[in-house]
1. Determine which structure produced the value 0.45 for FRET efficiency 1/(1 + (r/R0)^6) of positions 83 and 171 (r between Cβ atoms, R0 = 30 Å, to 0.05), calculated from the coordinates; the candidates are 1, 2.
2. On mean projected area of the Cα convex hull in nm², which of the structures labelled 1, 2 is highest?
3. Starting from the value 37: which structure in 1, 2 was relative contact order in percent (Cα under 8 Å, 6 or more apart) calculated from?
4. If helix-only ellipticity at 222 nm (-39500 (n - 2.57) for each DSSP H run of 4 or more, over all residues; to 500) is calculated from each of 1, 2, which structure is the one that comes out at -6000?
5. Upon calculation of distance in nm of label points 7 Å out along Cα→Cβ at positions 75 and 251 from the atomic coordinates, which of the structures 1, 2 produces 5.4?
Structure 1
Amino acid sequence: MNVEHLTGVLGARISGLDLTTLNEQQAASLRAAICQHQVVVIPGQALSPAQQTAFSHQLGPFSPVPFVEPLAGFPEVISVVKEAFEPDAFNFGGVWHSDFSFLESPPAFTILQAIDVPTVGGDTVWASMTAAWEALTPDQQERFTEMTAVHSASASYSPAQQALHSGLSSMDIRTSTDAEDTQEHPLVCVHPETGEQTLFFNGPYVRSLRGSDLDSPAAVEKTLHWLHQWTTHVRFTFRHRWRNGDVVIWDNRSTQHVALNDYPGQRRQLHRTTVAGTPPNK
């Protein structure tokens, strides 16, 4: 397994692996590399849905996916599709976010395989929440360490959003009043495998904050806005241009990501699986 750094912050390209024949030692080394580099790109793969499911299990058990119906016959695989004839549709994953952070135990890893991607456009960008944490001043770190974030899917998957999701004709996204449920997580968490501190934050799912100096709704909104601007700053990012056969795996506990919607008239399809995590802790 050969590892090539892609930026000075996060991201690595891994060669010399066939994900259909991975042994236990290789799987353990790959998991460690994902935790270290936060995003890894493994080109030249051609996994069937069954093979992608089997590979995902080598990294850990399946993490349930709310609101999105899976690929027929493969209950752990989501087909992320925007058709060429849907230029005005939103892009699934098209805002900065961390996958399903509103769950009690959000996914540890997300695995995305490029099936049919545009010749130009449709890149994905990741931001390191570890780097964002480390760049804070000591006073800022002290302030944020005592805060709790209130996560909810209400802004993304409540029934009011159904018309937006229905614009993607090849995906079955079912909104629900369950999206109004909330889940609290520490704003600053310790990564369970690396021991590094990280900001566990993303704009769409963190709907409020609790902290001793947040004495008004205006103070909460100001802090939410500042955190969004800070954590998605270009200095913390890595951008990947997809090629068919790319498999990209990221650590959901230490990153945010966004899929760019800049490919009108072209089709974009990727297959996604998720690996279970544990409740975020300080």
Structure 2
Amino acid sequence: MKQQLNSLYIVSTPIGNLDDITLRAIEVLKHSDIIICEDTRHSIKLLNHLEIKKKLISYHKFNEKRQTLEVIKHINQGKILSLISDAGTPLLSDPGRLLVNECIKNKINIVPIPGASSITSAMCVSGFSDQFLFYGFLPKTENELNKVLKDLSKISFSIVFFISAKKFNFYIKSLKNYFPDRKIMIGREITKIHETFFREEIKNLKLFKNSLKGELTVVISEINNKIKEFDDKKISIQARKYLKKYSLKDTVDLIYQSEKINKKKIYQLCLKIKNEKNN
């Protein structure tokens, strides 16, 4: 395989099952002078499996500024360098953006080597709309999480994000608040021996009694655009609940995003309830 000098190769690696690596990825890694890894201790397991012995450079968020300069220097010396992450396609919730932008700035060719991705793997078995947004890892603090989910709830198509399995119960309450009428699919250990997919209506989600392990790929379904009748009783219950914590405007927005019914009528009902509370 002929590789281009003065190039950086972005190489996708398996997300669990080592047999999922592509033939092209193997060839590129075999002919690389240096392989840039998110964690050399993790990547060495894959490279040993493939019987590839190359010089490895550690590249992560704590050293990326310094290492970027080193990588650029090596490429300009005519060496072939490949970037891999711990799993899947590099740069998607993984380090590398700074390096890619520096390569663009220095007119260095960037070559993608496609392969396994937990994002597309989860989407293709979800049964949800194939128009989707990938967010990445959700915030770990409640305030920041609610800000993000409020914005995401306004998006009508499917949404994909990552969650640490042991933290999933922490997110359930907020998911119910912002996506009450959507469905969820949770992919765990995708492509591995214990691969499982859990599907449920978000409003019916319950706390997991046993702590989950690993990283979850979560898919939220698209908004159901079927026309709904205005249910005064249901909207009143939601309004009273939200008005305890949120402003009138935020309450109206939250109800509208979940119900997709006449926004003016929602506002009028919420205003009436708010005024009743103040009297």
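Where a number appears in this text, it was derived from the coordinates with a stated rule and is not lab data. This is a predicted model, so every value here is computed, not measured. Cβ atoms are built from the backbone, for glycine too; each structure is taken alone.
1. Matching structure: 2.
2. On the way: 1: 14.2; 2: 17.9.
Sorting by mean projected area of the Cα convex hull in nm² in descending order puts 2 first.
3. 1
4. Numbers: 1: -6000; 2: -12000.
Derived from the structure labelled 1.
5. It must be structure 2, since only it matches.
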